[in-house]
Structure 1
Amino acid sequence: MTELDSRLRAVCDLAVANVREMAGRHEYDGTIQDLSPEGVRAGLAALGRGPLPGDPYDAAHLQIFEESAGVRYGELELHRRSPMEHMEGLDLACYDREYAPEAERAAARRAHLSRWPEAVDNAIAALDRLSAPVATALLGAVRGLSAGVPQDADESAREAALKAHARLVEHIEEAARSGSPDASLGSAGLARLMGADEGLPVNLGRLAERADAERDRLMARLAESCAKLGHGDRPPLEVCRELVRDHPGIDGVLDAARTGTERAIAFTREKDLVPYHDGECLVGIAPESRRWAMAMMSWAAPGEPEAPSWYHITPPDPSWPESEIEEWLEVFSATTLPAINVHEVAPGHFSHGRALRHAPSDVRRTLMSLAFAEGWAHYAEELCVEEGFAPDDARFEIGVWLEALIRVTRMACAIGVHTGAMTVEEGARRFEADTHIAGPAALSEARRATFDPTYGRYTWGKLEILDLRERARAEWGAGFTLKRFHAAMLDLGSPPLGLLPRVL
């Protein structure tokens with residue numbers, strides 16, 4: 001692993017948890033980013049110093065991330081509005097993967113845990129603009145952080161960490177009771193955030209129109225796919241709410257994911273959809289502190305020695321009420337799990353992670369656009385429909401359209417909530433109208449807009465990739481192949497959307 005130059009390091013110093021895990025920059029092991037007001041000011045002051053990379057693309061990529069950090073921490077001060085950055089800094093699950101000997105990772109975990117009291121003090125000092133909706137939405141996840149504290153930790157360090165955690169929980173609880181009822185960034189704030197992250201201007205009105213058009217396209221595709229199962233005379237979402245009831249039991253979820261992973265990897269290799277087909281992907285239970293997520297990829301990061309990537313699955317807890325178990329298991333249905341597998345594994349996140357290990361510069365291996373990363377994995381789902389994955393089972397394509405409807409509704413909900421055009425409750429009703437989820441699941445999705453204002457990135461990234469693919473077909477003519485197009489994008493690492501046209 002090469003040492004980062006000072007200009008790139010200044011950006012990484014403002015994204016410690018992200019670059020440690022996603023990029024594998026383990027010089028940050030055992031540390032927590034200083035998110036106190038003074039720490040953030042010092043981090044912002046260090047940005048932009050020193051020469052830019054000689055490669056014009058890398059220079060542009062780095063400058064976008066510098067601008068993004070300035071907007072997130074300087075203009076919008078998101079670390080004052082949401083505990084998300086603070087939670088990511090406290091999370092200890094980053095040491096679970098086998099990127100280094102166990103003793104080395106255990107020592108880093110202990111050092112990290114010893115910094116919890118200071119990090120919590122910094123979080124409490126920073127979180128003076130925490131709204132009630134954001135606090136309410138994230139309170140459960142904040143409480144769950146204590147599950148990651150190892151039982152075998154030094155008793156005094158463990159006690160100090162848990163006391164600090166209790167102070168943070170108390171702070172979030174108080175904000176949930178008495179914080180401002182308004183969680184919105186405003187139209188200008190959301191557009192500025194999205195545009196700075198991706199290096200392109202954002203027109204929220206046009207993007208909302210695009211979300212509606214994509215929703216209509218997906219609904220039409222869903223109706224066509226349901227007709228293949230003989231349900232052309234029934235409302236498609238009604239059919240889908242029945243289909244997702246066909247799922248494995250709690251004990252069968254992991255086996256279903258393992259079988260689906262093998263199939264997704266084999267299909268991606270057979271069709272030669274991505275530039276690299278190496279690496280090992282294992283399937284296992286998510287670390288306890290991350291079991292709020294049903295499925296996620298933890299890849300062998302580009303800065304790490306070769307090691308297995310992990311596709312983490314979270315079955316429901318048998319102690320939950322029966323209704324909650326059923327709702328959770330529907331995510332792993334025979335209709336929806338195959339689409340999740342290709343998104344998380346191949347040709348989605350796992351395949352992307354393999355390509356990142358081959359990216360030709362530190363900038364490309366380290367600074368990753370989440371809109372591209374999630375857009376790529378989401379694009380991979382529809383790509384598999386186009387290329388004939390599970391051609392004899394219409395449930396696969398139905399699952400792809402269902403996942404896509406949830407994601408496009410996220411984009412509409414994020415824009416609505418942060419521009420004031422939609423309340424969280426109205427967002428939940430839109431999820432119930434435009435997707436197959438309802439009740440607490442729909443409300444949870446709508447609440448996510450309050451603390452994750454760019455969670456429309458899945459659809460946004462997918463649409464930008466599809467647009468670029470049509471341009472590439474036109475410009476490359478007979479020279480166009482999917483493999484060439486995908487390799488050209490992935491050679492840029494995880495590029496900001498504004499730089500995607502560089503592949504042409």
Structure 2
Amino acid sequence: MNPLSIRMHDADNVAIVANDGGLPAGSVLQDGLKLLEKVPQGHKVSLVPIAKDTAVLRYNVPIGYALKDIPAGSWVHERLLHMPAARSLDNLPLATQQPAPLEPLAGYTFEGYRNADGSVGTRNILAITTTVQCVAGVVEFAVKRIKAEMLPRFPHVDDVVGLEHSYGCGVAIDAPDAIIPIRTLRNISRNPNFGGEVMVVSLGCEKLQPERLLPPGSIELKAGAELDVVCLQAPAHVGFMSMIDAIMASALPHLERLNARRRETVPASELVVGVQCGGSDAFSGVTANPAVGFATDLLVRAGATALFSETTEVRDAIDQMTARAVSPEVAQAMVREMAWYDAYLQRGSADRSANTTPGNKAGGLSNIVEKAMGSIVKSGTVPISGVLSPGEKASSKGLLYAATPASDFICGTLQLAAGMNLHVFTTGRGTPYGLAEVPVIKVATRTELATRWHDLMDVNAGRIADGEASIADVGWELFHLMLDVASGRKKTWAEHWELHNALVLFNPAPIT
């Protein structure tokens with residue numbers, strides 16, 4: 001076995017072991033360093049002696065401080081470190097980096113569905129909005145029948161999905177933070193992949209009434225038209241099947257209009273791509289996330305919109321983010337989102353350290369600081385041009401920070417609300433994550449995972465660590481795959497297997 005290690009910066013005093021299965025004690029690294037103990041794959045080895053209380057550097061950033069003297073060649077893990085305090089939100093660099101503009105990327109297109117509001121869908125889906133969890137079972141039953149009995153008559157409609165969630169009643173609907181789940185569901189109903197066709201199933205007695213969820217002016221309706229609502233408690237419904245019949249009858253004209261649509265050639269600037277990571281490991285910041293960051297730069301150069309998120313997973317890189325803002329105002333907006341989330345965690349007697357999972361640590365990530373340094377690179381190098389609060393819809397192009405929790409399902413749900421029409425998801429530990437509402441491209445950080453999960457991973461970024469491809473190679477591969485998936489020429493594995501996670505609304509307001 002040829003021992004392989006990866007050092008992210010010349011100043012780092014640790015490197016990660018790249019070999020499958022890790023390296024046994026006695027292994028000699030490229031520079032002649034001999035391992036004093038077994039080091040698992042993805043975990044850190046000390047390159048020099050690290051004295052107690054000295055910073056452990058990865059990405060040339062202190063990811064922790066040694067709790068005791070650590071000899072060179074030792075396995076460096078979370079139990080040997082104490083985590084740095086969170087970076088203060090005061091005196092941050094505000095829009096101090098002004099990189100030379102990247103050359104525009106012209107001539108790239110995809111085949112998409114142009115909507116009346118100017119947005120473009122990558123899929124042509126009938127979405128059924130629900131106001132409350134109480135109706136979820138009824139909608140699920142109806143969707144199964146619509147897909148079995150009606151959808152075959154409409155070959156140009158890709159799918160029918162119920163926008164089911166756990167909100168709508170039993171909540172403090174007038175609390176200030178209740179606006180977050182309400183506007184999230186409202187903006188998901190307006191996602192470009194749904195073609196402007198909005199139909200709603202309501203129970204009738206819930207707090208989140210249809211007119212509150214979708215008030216006049218929040219969606220485009222034809223002149224004289226009313227919001228299409230099926231209310232299950234309406235006196236007209238006698239028995240369960242009459243409810244199902246009403247939902248199916250309501251779906252018919254929407255399906256007919258969607259079926260009349262055709263894909264047309266549109267510029268790549270119409271893509272709205274959400275990037276996210278889940279089941280991260282130490283390779284996330286080495287292979288997959290840098291490749292995604294390269295592709296993010298390509299998207300922005302092509303005039304598209306790229307969304308990066310996960311507040312707790314970028315909080316420790318806040319100084320990098322504010323420095324990259326296009327203006328002090330954008331930088332201050334990021335600071336406000338971070339401060340709001342700090343306070344939210346504090347109210348729950350938690351802090352950012354609660355983010356890292358057992359799987360993250362098993363994959364070599366010692367703490368949230370190390371995880372953040374690998375997470376932020378998904379955003380590439382271009383300036384950050386805007387900030388979205390949770391549940392808000394994007395109204396500008398470029399690289400946007402869409403503030404979300406780091407939870408995979410909640411982040412994906414909020415990026416859908418932001419208008420995402422294509423999703424890129426990196427993973428090192430592996431996850432079958434998928435969304436019914438938008439194609440999800442999965443990027444593996446390691447070749448071993450890509451090989452073992454060959455029919456779940458769409459891109460193998462592990463080739464970067466193997467020395468078989470560069471970050472640019474995989475970034476371009478991902479960019480071209482985005483155009484093919486957006487055009488419907490290719491399906492992702494999550495689409496192929498119909499692997500769909502539930503929508504999970506972020507509700508920081510009280511539950512009554």
Structure 3
Amino acid sequence: MSLLRALSAPAVLLLLACASTPAVTSSPSDKPAGPAGIDIRVDRRIELLTILFKLAGGNECQSRNLSPYEQDVQRYFSRHQDHPAVATSRRLAAENGISYSAPTSLAVYLDEGLEPIRPLRPLPEGLDERWADVDTESYLAQVQAFAKDTDFDGFLARHRSYFEEVERRFQALVEKESVIPWFDGFFGPRTTATYILVPGLQNGGCNFGATARRQDGREQIYQAVGLEKMDAQGLPSPGEMTLALLVHEMAHAYANPIVDAHGSELAPGMAGVFKLVEKPMREQAYPSWKILGQESLVRATTQLYLRDQKGTDAAARDRRHNEGQSFPWIGELADVLSQCRSRQGNGPVVEACIPDMAKFFDALAQTYEASGVPRPPFRGPINAVLSEGITMVAPSLTVAPQLSAYVSRVRARFFASAPFEEVTPSSSSALGGTGLVLYGSPASNPVIGKIVQASGWKVSSEEIVVGGQGFKGKGLVLIACRAHLDDPTRGVLVYTSVRARRHRNRR
């Protein structure tokens with residue numbers, strides 16, 4: 001996927017010995033797109049700025065389990081923690097908020113020599129506004145020095161085979177899809193655009209969209225997408241999640257300008273909704289009504305793409321994901337756009353649907369103001385049960401004395417303020433209003449009995465079955481969570497076995 005692949009062996013050796021020659025190409029303009037109209041490649045500029053801001057302490061996109069490549073990055077570049085480029089990156093993060101997508105937005109405006117492809121003052125379209133007060137000329141001089149001083153290109157060259165395999169796997173996914181034609185039909189063709197999918201080798205849980213507009217009018221639309229289901233070698237298995245993220249990040253290049261251009265129409269309703277969900281939005285680095293509006297249109301676009309191209313199950317998974325991220329209205333907004341599309345017939349849809357979107361958000365703000373923002377359905381994990389108020393429920397002292405005493409000690413040590421309900425086999429199983437932490441057997445705790453039956457679980461002396469998967473053995477204990485039967489927005493955590501006893505933790 002790089003220029004090196006087209007060179008003869010002696011020339012490759014010569015280039016790898018020259019630190020100023022990139023091992024990974026940055027400019028897509030000299031490389032034809034793949035069969036799906038999307039160029040797929042690891043990006044030298046994005047890797048470099050990502051490394052700098054990680055060295056500077058940026059951990060907002062830190063991977064939980066580092067790939068061998070990420071481990072190599074840490075080992076190799078940690079010796080350069082005191083380089084001026086790292087110090088300046090640290091200052092920019094602290095003083096200018098340069099984090100998340102901001103480094104990527106600058107990277108795509110650089111050429112092979114890490115020089116701007118166009119003047120950066122005033123800020124060109126797509127360059128994050130957090131760069132507005134930064135002396136980018138001085139900073140880029142330090143970045144260039146860092147690349148030279150660390151033999152950055154030599155480091156990349158040693159990982160070329162890894163990059164090529166990651167690119168191949170992304171290509172195998174994308175060439176089966178019809179992303180660009182769908183976008184052309186929904187938003188209208190962008191005849192001057194080039195699309196570049198960048199495997200986010202160090203993205204962790206982050207994914208970014210970025211657009212660079214050249215002075216001649218050509219656009220380069222980037223989607224930096226993290227690696228799905230990495231194996232021990234750090235190689236991904238791109239699937240539905242990668243496709244949805246590609247569509248999501250590509251949609252930003254279309255949705256953001258539309259929301260910006262129609263701010264006067266969209267602002268009242270979007271600002272009203274933002275006021276009611278401001279806390280979870282800010283926690284996700286969405287600090288304004290305009291960004292909420294952009295994200296909403298992007299997510300509704302992704303929802304419609306999945307409905308059209310991948311079916312109802314994929315769309316339902318995407319909708320649940322949005323609900324869990326405090327965007328419970330995305331399915332409804334997608335319905336509004338779908339209805340507008342049906343009225344429109346052929347041709348671009350979204351610009352014509354602005355009045356529908358404005359009306360939708362106006363009504364949504366009024367509804368949420370009157371009745372509150374709906375809580376998302378509980379979908380785990382176990383710790384999410386404990387994140388809000390809980391009620392602890394266990395068999396009474398007369399039914400299971402040891403277990404009851406044990407639960408009392410657990411409550412006193414960890415959940416002293418939590419209500420504690422003792423039950424008997426004949427007790428009513430209706431408990432609501434909070435999450436539940438349940439102890440006992442299905443026979444001794446009727447709440448557990450009802451949950452086991454409703455969930456299709458099996459708890460016997462010889463086997464436990466959960467989700468169709470069986471586990472055989474004597475004395476097994478099931479620890480599981482699910483949504484509350486009477487209030488699906490609450491979680492239930494179950495500790496159970498065939499006998500009501502104290503459940504010892506085993507390592």
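Taking semi-axes √(5λ) of the Cα gyration tensor in Å, for residues 165-452 alone from the coordinates of each of 1, 2, 3, which one would give 45, 24, 17? It would help to have the intermediate numbers written out before the result.
Working: 1: 28, 25, 22; 2: 35, 22, 20; 3: 45, 24, 17.
Clearly, the read-out refers to 3.
Hey, Rg and Dmax of the Cα atoms in Å derived from one of 1, 2, 3 reads 24.0, 81; which structure? Intermediate results must be reported in sequence, preceding the final value.
Numbers: 1: 22.0, 67; 2: 24.0, 81; 3: 26.7, 84.
Source structure for this number: 2.
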Given a value of -8000 for helix-only ellipticity at 222 nm (-39500 (n - 2.57) for each DSSP H run of 4 or more, over all residues; to 500), point me to the structure among 1, 2, 3 it was derived from. 2
Given a value of 0.75 for FRET efficiency 1/(1 + (r/R0)^6) of positions 253 and 325 (r between Cβ atoms, R0 = 25 Å, to 0.05), point me to the structure among 1, 2, 3 it was derived from. 3
Who wins on Rg/Rh (Cα atoms, Kirkwood Rh), for residues 229-356 alone among 1, 2, 3, i.e. which is largest? 2
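Read the figures in this text as sums done on the coordinates, not as results from a lab. Please read these numbers as outputs of a predicted model, since none were measured by experiment. Cβ atoms are built from the backbone, for glycine too; each structure is taken alone.
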